[in-house]
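K.L.:
These are the structures, in structure tokens.
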Structure P
Amino acid sequence: MLEIVDIGVEDAIAYRVGAKFTKDEMNEVLSLFQEKIDKGEKLIVYQEIAGFGKIEPGALLEKMKFFNKAGLSHFSRVALVTQEKWVKQIADLEGRLFTSFQMKGFPMEEKDQAIEFLRKENQ
């Protein structure tokens, strides 16, 4: 399940992922990323993981192909909101590893803080 959401942050791509995430849904998100990249804009991303279940292998393959081609230099800030503590920890680790952009994980009860993180130009 994919739902594009409005978080009130100008230029942000915001979406919620449910228990199942398909290749077509991944391509929908990646096309939004590509539109911003084609315009020369930096990516500000809000991703909310509402539940864990099945991610189609084709979805992961499409994501890897996209990042292999586009790289990570187009990202500015990424907020990942989840109720899964381990996913938040991975997002925080990636935020320390990928120094070219800011990435941070947030628990579900801190959605407002995630949105504020995306609003700020510099942390």
Structure Q
Amino acid sequence: MTERYLLGILRPNNWYLNLEKVRRIREAWDSGEQDRLPPVLIARIDDTWALIDGHSRAWVAYERGALDIRGEILNAINPDEWKLYEIIHRQGPSEGVRSLQDLSKRILSSSDYEERWIKYCRSLI
């Protein structure tokens, strides 16, 4: 079920943003179509709301001054994928990522995003 969640309570489970994706989301906002974007996906990890999917959507909403965003709670997931989310979530604060605001200086080109984030995630699998 889709509900609205305060952006301030969501902790990113992704330490970088892809600039090209951010640009596309900004374009949707510029044309007034932000409500047509899919809801973000969140999960409860260690008594914290983790932003699992939709980091670019949440970042642009935050950047544009929104206080909340449409989201859905992640329910069914395979155990290996869940372990990955837990590892990333628990390492986030030591990497300097505690809130959406922390992503402001972590917006990378597609190639840098692939190098820094995607390769890191694959190394955990």
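Each value in this text was obtained by applying a stated rule to the coordinates, not by laboratory testing. Being a predicted model, the structure only gives us computed values, none of them experimental. Cβ atoms are built from the backbone, for glycine too; each structure is taken alone.
K.L.:
Can you say which of P, Q returns 14.0 when mean count of other Cβ atoms within 10 Å over residues 31-38 is computed?
P.N.:
It must be structure P, since only it matches.
K.L.:
Quick check: -10000 is what I get for helix-only ellipticity at 222 nm (-39500 (n - 2.57) for each DSSP H run of 4 or more, over all residues; to 500), calculated from one of P, Q. Which structure matches?
P.N.:
Computed on structure Q.
K.L.:
For which of the structures P, Q does the calculation of volume of the Cα convex hull per residue in Å³, for residues 39-86 alone return 109?
P.N.:
Here the read-out was taken from P.
K.L.:
Taking FRET efficiency 1/(1 + (r/R0)^6) of positions 23 and 79 (r between Cβ atoms, R0 = 41 Å, to 0.05) from the coordinates of each of P, Q, which one would give 0.70?
P.N.:
It must be structure Q, since only it matches.
K.L.:
While we're on this one: With relative contact order in percent (Cα under 8 Å, 6 or more apart) derived from the coordinates and found to be 24, which of P, Q does the value describe?
P.N.:
Checking each candidate, the match is P.
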